[in-house]
Structure 1
Amino acid sequence: MRPHLDRPVARKTRVSLLDLPSTDDLDAPRERRPLDTVSIGWVMVLVALVITLVLALLPSAYVIEQPGPVFDTLGVSNDDSGDAVPLIDIPSETTYDTTGSLDLLTVSIVGSPGSTPRLLDLALAWFDPSKSIQPLESIYPVGVSSTDRSEESRIQMENSQKEAVAAALTELGYDIPSTITVLAISDGTSAADVLEIDDQIVSVDGEDVANLSELRAALKEHGTGSPAEVGILRDGDPVTEEVTPFDSNGATVLGVGVAADYTFPFDVNIDLADVGGPSAGMMFALGIYDKLTPGSLTDGATIAGTGTIDGAGQVGAIGGIRQKLYGARDAGATIFLAPESNCDEVVGHIPAGLSVYAVGTLQDSIDVLDTLGDGGDASGLPTCTAG
C-alpha cells in the first residue's frame, strides 16, 4: 500500500562513527558571532542626535537671567536719536568735574511668555555662575502680558529717576514735597474695576502714604489675598476703594503703575533709553550728588552698584544681584555697593577681584565712598556676611 502523502515516511539512515562529534568537541564552548559594533555605534549616534534635537527645540517654562549692559551715571548715553548725551544733566546749576565712574548694572531676561528658552539653553545656563534660571511666572505673572511687563518696567524706571533726584536733593538739604499718582492699570486685576488713571493714592488701610517707600511698606504689611482699603483723591474729592494686592516678582502690588510727583527746585535730566525697572535709583542719586558737590566720590576708581531708592534716601532690594556682580566685574569695577537686604544672595557669589559693601541708605553709600577715597580703614565698613 502506498503511504499517505501527508504522513512522513520513515527512512533508514546509516550513521558512521566518523560522523559523530568527539567528546572534546562537546566540551568546547560554542563560538559566538561578534556583535556588529558599527551598527550599534550608528544607533547610539542617532539616539544622541534625537536627544539633542529635543533639548534644542523643546520649550521650557523658565527664563534665564544674565548680565546686561553697564552704564556710567557720570558719563554719556545715547538718546532716542542715537546721539551721545550726558546721562545726567543739570543745566541750570553749578556742577563739578568728576573722575572715575559710577556704574549702574542691568539684567537681561532671555525668554518671554511667547518665546521661552529651550531646554538646551537652560542646561548651559545651569553651569554658568553669571546666569540663573527663574520660573516664567516669577517674571511674567499669570494675566500679565509682555506688553504689561514692559510698561510696568518703563514706569518703574521713570519713578526711580524721580526718586533718585528727590533723594539726592534731600541729602543736599532741599525740601521736596510729593504725591503718588496712578499712571497705568493692569487688566484682570481688582484695581482695574475701581481705580482710574490720575487717581492720587493717599492712604492704605487708613494709614497715610506720602511717598513710594511708604506705599510699598503699607502694601507689604497688608499682604496678599484680601482687599485693602485704598484712600485716593479723584478730581480733588476723597474716595476709598477696596483693592486686593497680589505678589509680583516678590513684591506686594496693587496692579497699577504709579509715579511719585515731586516739586523740584530745578531740573535734573536723566537720559537712559531702553532700560527699565527700579534698581538704578541709588546709582542715579550718587551721580547727581557727585555732580552737585565739589570733589569726586570715586577718587578715580570704577565703582558699581545697584539698589532701589526712595525720596527719603532708603535703599531697597533688587532682583538679579548675582548677574549684576558679574556684570560689574566684567566692566572693570573693583568696588560694589549692594543693598544690605540683598546680602543673603550676595554671599558665595562674589567674583574674584570685587569688594562688596552693604548699604541701607544713600548716606551709607556716600560714607563708604568717602572712606575709601580718603584712604581710610576699609575694615570697618559694612560688608555682606552669611546670615
Structure 2
Amino acid sequence: MDKIAVILYGNIRYDGRVQKEIASLKKNRKEVILFCSDFDEDDFKENYNFEIKVIKNKVEKRGALYTFLNLRKFQKEVLKELKNIKVQYIHCNDLNTLIMAKKLSKFGKIIYDAHELFPESQESKIKRAIWNFIEKINIKYVYKIIQPEYNRKKYFSQKHNINIKNITLIENFPLNIKNSFKGEENYFQKKFDYQDKNKKIALYIGMVMPKRNILEMIKGIKEFENLTFFCIGKSSDKAYLKKLREYIKENKLDNRVFIKEAIPQKEVMLATISADISFIFYQNINLNNYYCASNKLYECLNSGLKIITNDYPGILDVTKGIPNVYNVKEINTDEIKRGIEILLKEEKVIETDYYWENQEEKFIKIYSEN
C-alpha cells in the first residue's frame, strides 16, 4: 500500500480541495499522513480518518519576512518527520510548501498541486520576483504537476517550458452531495427567520471587502423590490462594513438587504440551493484571478442557480451557452442591474454536472503512473 505525505500550510478544516483529495486517496486504499500548520482548538483529529501532524508557526509577528521564516521552519520540521517514516509520494499544496523541494524529493516523488498561480497573485513586484525565483528553482524536483484550471495549465506549461501533457488538470469541482439536500430549500427561513416567501433571494458568500464589490451588488438590487439580498461572510474591514450598513439604512433597504456572519462550510450548499441568484465576482488584478473558476461557481452551476459573474476565460469556458448565467463585462452597478433584469425574465435553467467524482479516477491515476 502506497503511503502519501500531504503537506498543507494552512488548516485542513477549511480546505475543501485537500479534504476531497485525501478522501479519494483513502477510498483507493492509499495511506495518508497530513502535515499542516494550523488546527482549531475546537476541532479534533478523531474527526478525520487519516494521521495528522500539526506544526504550528514559531514566530507570531506579522510581515513578509516572518511569514517566510515560519515557512522555512515548517518545512524543516516536515523534513525531520519524514526521516522517521517511509512514503512513496509527497503531495505539496501550493508553492509555499515547495520551498525545499530538493530535500523533499529525497523522501518521495513530489506531486505539486498548484491551487493558485502563486507568484502572480502577489501584490508587490518584489514578492512576485521572489516567489517566481522560488518556483523556478524548485519546479525541477517535481515528479507530477496539478493545475485546477485549463488556462492556468497552459500558461504554467509555457512559463516553465513544460510539456502540457505532463500537467494534470484537476478542477475545483464539488462533491456530488446535492441529493442529500432535497427538500431543504428553505435555509434562510430556518437560519435567519426570513419569512417573506414572495421575494426572490440573491446571495453572496465570501469575504466582505471592497475588492469583492459588495456595495455595487447592493446598489444593483436596490430598484428590484421583489428581490432580497443576503451577503454572508467574514470581514476584517470595519470601515467598509460601516459604509455598507450606512448605505442600507440611508436607502431604507433594511428589510431586504442583510449582512450576516460567515456560516460553516457544511451549510454553504444549503444556502446555495435555497437562493435564486448568486453573485460571484473576482477583480481582474492579476492572472490568478483572470484564470479562475472556483468551487463556488461549480456549486452554483450544478444547482441550476441563476448566476451573475465575470467574463474571464476560465469562467466563460464553463458557462458558455448556459442561459441562467450572465457574464458582466465590467463589475459595476449598471451591469449588475442588467444581469438581474435579464435573469429574472429567463425561464430556462440548466443544471451542470461538474462533480469531483467525474475526475476522481484521473486524480488517482497520478499516483499509479511510473
Structure 3
Amino acid sequence: MTVCGQVLKAWADQSSGEFIIVTMIGFARSEYAILAWVPGNEQPRIVYRSIDQLLGCTPVEGKIACALEASLRPRHLVSIQIKDGKLSDIYDPNPTGGFADLVSVQRLNWKNAEGQECFGDLVLPRGHSIGEKLPLVVVQYVTRGFLKGATGDEYPIAAIAAAGFAVLSFNRPRDLAEYYREGGREIPKDYVTGWRDREAVQSALFKGIDLVASMGVTDGRAAITGLSDGASTATYALATSDRFSTAILSTCCEDPFYTQAGLGPQYRDERNQEQTPLPAIANLDYWRRATLALATPPRCVPLLIQASDAEFRLALSTYETWRYYRYPIEFYVFANEEHLKTQPAHRLAIYDRNIEWLRRWKDGKLPSCPAPQGGH
C-alpha cells in the first residue's frame, strides 16, 4: 500500500506507539482512510476507510475526532476508535439537512483512454423505477463529500435529480502530466499542442457517460454544466463533439483574444513557458478546439451563461457569435461577484434558473435552433 504521496495528516499516538496517518487510497484515490503504523512494520493497519470525506482529523484520548461528509449527509462531527475503527456521531448541526429522502447515489469507477482511474457519482430520484430512462445532467468537477451543488455550488444536485433527471457528478482525473511522471513515462512533445490533458479529461467524461448509459437509466439526451475547469471541459466538449444538446456555464469561455489582451504580460509569459501556441490569430486551428466563438460555424447548442461581473467579458465573443447565428442563448451577469459567487440572493437565483432551464430542455420548451442557411 502506497500512502506517502497522499498523506493529509499524521501524528504519533503516544498510548499505542503507532503513527496515525490520514490519507487517500483505493481506486483513483477516491477513498479516505485512517491508518495505524508501527515503525518497522512493512504495512500499516487500516483503522477506517470509506468514500465519505474526512476533514480536520485530530487525536482525542484514544480516538480521532473528524468532520465527516457523506454523499447525502452534510458535514457533522464524528469520533473514530483507533483500536477498531468504530465510528460514532459527536454532533450534527444539520440533522434534517440531508438528501436521502430525495435521491439515491451510486459510486461508479472506470478508466479513460490513457488508463487513468476515474470515478463519479450517479444520482437518481428516490423511487426511480428499473427501466425508467431519464435525461442526463453532468455536473463537475470534484465529487467528494456532501453532494450539494458541485464545484462552485451553483448546480443543486439533489434538487436537479428530484426534478426528474439522472445526474452524473464527475470527478476530473488528475493532471495527465502528473500521471505520466508518476508512472515514469515521458511527457509527449505534443502535450500542449495536442490538447493531451484536455483530451484525457474528455475521454474520462465520455466513458463515464457511456457507463451510465449501459446501466439503462438515460434516454440518450445529455446536458453539461460547469464552472472554472468544469466550464473548460464543457467548452471543449461542445467545440469538438455532439454529445450534449444543452449547456449551462458559470464561467465562459476559452477566448484567447480577450485573455491575451486583458490578462497582460503575466498570462503571456505563463503560456509561453507552457509552449501554448500564441498569438491566437496565427494559431486559429489550435484554438478552435477549445473556443466556441472560433468554430465556422459552431454547432447549435442552447446555452445558459450565468457569470460574475468580474469575468463576464470572457463570454462576450461567444454570446455575440450565438446571437449572430440566431442560436438560443441567455446571458446573466451578477454584480459584485468574483470567480465564486457568494451572495445568497444570487445563489438562489442561479439555483432556480438552472433547474428551470433544465426542465424546459427536458420538456422540449427551449428555443429551437434555426434551420441551416447559406452562408451560415
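FYI, it's all coordinate maths here, none of it is from the lab. All of these numbers come straight from a predicted model, not from anything done at the bench.
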A value of 33.4, 133 was computed for Rg and Dmax of the Cα atoms in Å; which of 1, 2, 3 is the source structure?
1
Using relative contact order in percent (Cα under 8 Å, 6 or more apart), single out the structure from 1, 2, 3 with the greatest value.
1
